[in-house]
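So, here's a batch of structures to check.
What follows is calculated from the coordinates using simple rules that are stated; it is not laboratory data. None of the values given here were measured: they were computed from a predicted structure. Cβ atoms are built from the backbone, for glycine too; each structure is taken alone.
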Structure I
């Protein structure tokens, strides 16, 4: 097991894109529209770009970045300066980010990413089947140097320094099938694919009519969501994980974090957080430059290697760092 790879040719130091393109077809969760989506390779340093093929080409591109987020009601929506939008991007963004895809173009013939089965697993499968291609450009990183957070009552979201990307999340719902659930895990491709990707989005029967009146959840069904009614799971097949709800919420958080536009070198901690609070956290981070550094993954790795070589007076901190490194799969 390698904790932090010293190899100058470590693939994680470089940007990656897809080896080829892939296409999928599905319904939009909120619009209910049938959407054809084609994900194609992207040029180095181009990032993740959504392209609406059903609008004028001069205003069709939307960069997947935190400052383009325009709506966070039950999903994350991004909008460009010309008012063209794409919604429900979080599951695809999480899959691309966890897979190490830095650059890609996502072509859509409608305003929403298809929901597929309500999880990130179909996207992970398509990315794995297509394969990745290493690019010459260095992968960029945002290193969290000081803790920063946002809160609203009992809701909380924060970034903390960490030698490896790390996630901690706690949710608490009155509904009996959910209750209080907590999960902690490294933000790593293997862990994401094995333990998080298959977790599905969920909703409550009593909210369906209200959502429909708001123009939301038009394409929701038992095929693409877990439905809870009278404290029971309606789906005949039941849950994929005992704590599927917190696992899916972690997928959502990863999709929102991906909108930073660089590789996060730090820990995300959330308590009953959602898309709005996640985006508010990123906004606050960007406004407080003392809390972060924009660099490369190579330089960030050097930084943490130097930290580990220093004599630690704080044994608790040293033990925490070592425990994370031991759990991190490289």
Structure II
């Protein structure tokens, strides 16, 4: 198979790139070469900017693909450009959406691919829903070969899943210093974390699969943890004791709207996913990396890469203020 990844070096796509190459896929990456992650050995780089259609066309030349995966479209205009670029150039176009698009608050568990898409709290999710709608309409109207993939909270060794608004090392540093960390709600809501190497198993299995065209899938782990358990596992991996201060999500949202949008629109709600569909289309798919192992990878990464240990002072100071108000 000849496959193009738009991106290919991000948290999710880096593992997909590595696995695709391991499985003998002829992999091309359309990217600007500005990611801190290295280009995987064996991938063929097309230097172009998908946000500049002329640049992308020049990079693509006359190449055609069995599958194109778009990891970096976030608003409808991105999809309109991609649809124009790849109509007639690929047999399958996979769009990375988001499981945060599912209706919030959640009415029924487990979540399936037929759960309604509706998120009044988070613009990011509403944009992803709008992108999906464009692709679904294009498939119905002209047969554009869209496949929609909805990751949930997917992480790698560089991403602390507890960190508000992806602030890097801040939460881990607080725990190591013996300082309390803020956790939304009472910490008992249920959540699903998926290691990027596990996600890749399901995703790469969809590449070039004609039966997946016109379909939507979420790909997540089956491990369900409370947020209290998640932070305790991370603290245990770091060899420290977690000191948790619970703060209502609405208070966090008022103090830090960006952090709050991700809570009210996603992480503050219990989620459990039914992965029957992806397992049916990709026989043998299973997630094998529990967060206890993932947490150890995260801690090891930061200990071995001190240059990544950046502290977000705004979030650090906000946590101090919230701790003062809500610590029992």
Structure III
């Protein structure tokens, strides 16, 4: 009799433990996933850009006075309305700029200024989860590539641009790389060339880095792997998003567009060796790599003329 009672108690206890473990795992997976997709919730990404440019010493007021942009919007294939600013220099070449995480289109204005001064038309826009973009989810290029496709097509068909270049920074460079790996050269939505400045090497890589606080050993620990894998599963089931689709290093094998990759040698965010790995895996037969002695995406800040020399040489070699 006692054995039966003890057996029942053990089974009930184990059942409770399993149930609590499952509930805890699902809860933690949701926390991790929502923390990734809605990372800018209650975060003023517009103000963040202004503050960042101030740390660079960039004259934002002077830029806005000198260059009057026109507000535009395009609709992506999934219905997302993409807000942007168009700087018209009466050129047949248009550059679409893609900003990084935590800011908005304004953060690309130092780069925009360099292109504008060289006579290019420029479109700067807000990534999903940033600025005025209505989609609150940040998916590291998986959904953002649709916005880039729509903007490139808009530049060709509405603005009449004969040549279109996409230039991204940090997560924006990852978006650019994922985009380039999902378009067919020669189509209206495919750029003539892409430039990736310090691209995030992958969605999962960055998430592991955040969980582990940039500790290389902790990034591969059981705890980090547990949270990452449960988050991936939750994301696939409830959001229908596969984190592997945001793996830059693997995805670029499908990139057939002329591609330039910038490596920031003092980068502690996207490590140089990881950015080099992105470059090495690019499938395009026309690709170049440039090294700048700067911190993360600050090459255009530290030496704008030298930075743009790399850009113009690459574009010239690509026939642009």
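Observations on the model:
- Identity of the structure behind -14000 (criterion: helix-only ellipticity at 222 nm (-39500 (n - 2.57) for each DSSP H run of 4 or more, over all residues; to 500), calculated), options I, II, III: III
- At a computed 19 (relative contact order in percent (Cα under 8 Å, 6 or more apart)), which of I, II, III: II
- When distance in nm of label points 7 Å out along Cα→Cβ at positions 169 and 233 is computed for each of I, II, III, the one that comes out at 4.0 is III.
- For 17.1 (mean projected area of the Cα convex hull in nm², calculated) the corresponding structure among I, II, III: I
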